[in-house]
Structure P
Amino acid sequence: MLDEVKVSQTNQQQLDIRPTPREEMDLTPLDTFEYEYAGKEIWVEFEMPEFTAICPFSDFPDFAIIRLKYMPNRRCIELKSLKLYINSFRNIKIFHEHVINLILEDFVAACDPLRVEIEGDFHVRGNIKTIIRASYTKK
């Protein structure tokens, strides 16, 4: 029965939904440095408690704590560039699910880690709290 459900692709609320297109985001690039202990597995963890982006539905700010944990391969992420990258989302209209996937994609492209785990812990808004998790493991 549930397999037969047809999902509506229309905007039921008739809202003007306009996420920022990727090519217009102008995110600060992520810089890296050489990991001198390649082959030695370590975990590096970051917590970014002041993440802000804009909701494409309401144009109100979304606030979150971004937690990122990774195992370097040959490159490590440079912290100042990570800070600037994360802060560059402040004027971006993006859905919670998309922002976590986008950060994961950009992070993997920048430093080619062995593993990454990312979590977006979005603050309560409208009586709903959202937590998004994604991960990557190098093949």
Structure Q
Amino acid sequence: MKITKINRDVCKELRDILDDAMQAKLKELGLDVKCGNASFDSELVTFKVDIKVAGSLDKRDKQLSDSLSWYIKYIAEELGVDKDDVLNKEYRMGVTRYKLIGYNSKAKSYPLIMQDTKTGKKYKFPDNIIKRAFMERVV
């Protein structure tokens, strides 16, 4: 089959072909690859490609993690506790336990990103959870 015109369906097909080909080769080198969004016209298609070391954080998760480091330093000082205590604590909501994995400084209502320790799912929480957890220890 020869492609004479690029359209949305052709882009989807090309993305699948590129993903398979790049995945096979880069996995040998210890890298992960993801072929992202594309822009196209009738003769040209351009894909966004992300390549990272296998097992490392993607760009978004890395930003959240970096912001968390800043936030942990601030909140630990405010509460008068050690940074590691805040970071390594398991926070409970009902019977579910969560671990702090990120902080989104742009989200005013729910800036904390926490991960369920059993399922691995990520959830957003308000920042008062940390203060409440450490205030309960003091009382």
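Coordinate-derived values only; no laboratory data. Computed from a predicted model, the values in this text were never measured in an experiment. Cβ atoms are built from the backbone, for glycine too; each structure is taken alone.
Tell me which of P, Q gives 12.1 when you compute mean count of other Cβ atoms within 10 Å over residues 77-84.
Q
One of P, Q was used to calculate relative contact order in percent (Cα under 8 Å, 6 or more apart), giving 26; which?
Of the options listed, only P reproduces it.
Given a value of 4.6 for distance in nm of label points 7 Å out along Cα→Cβ at positions 5 and 109, point me to the structure among P, Q it was derived from.
Label of the source structure: Q.
Upon calculation of helix-only ellipticity at 222 nm (-39500 (n - 2.57) for each DSSP H run of 4 or more, over all residues; to 500) from the atomic coordinates, which of the structures P, Q produces -14000?
Answer for the origin of the read-out: Q.
Which structure, out of P, Q, was semi-axes √(5λ) of the Cα gyration tensor in Å, for residues 29-68 alone derived from, given a value of 27, 15, 4?
It traces back to Q.
If Rg/Rh (Cα atoms, Kirkwood Rh) computes to 1.17, which of P, Q did it come from?
Only structure Q yields this read-out.
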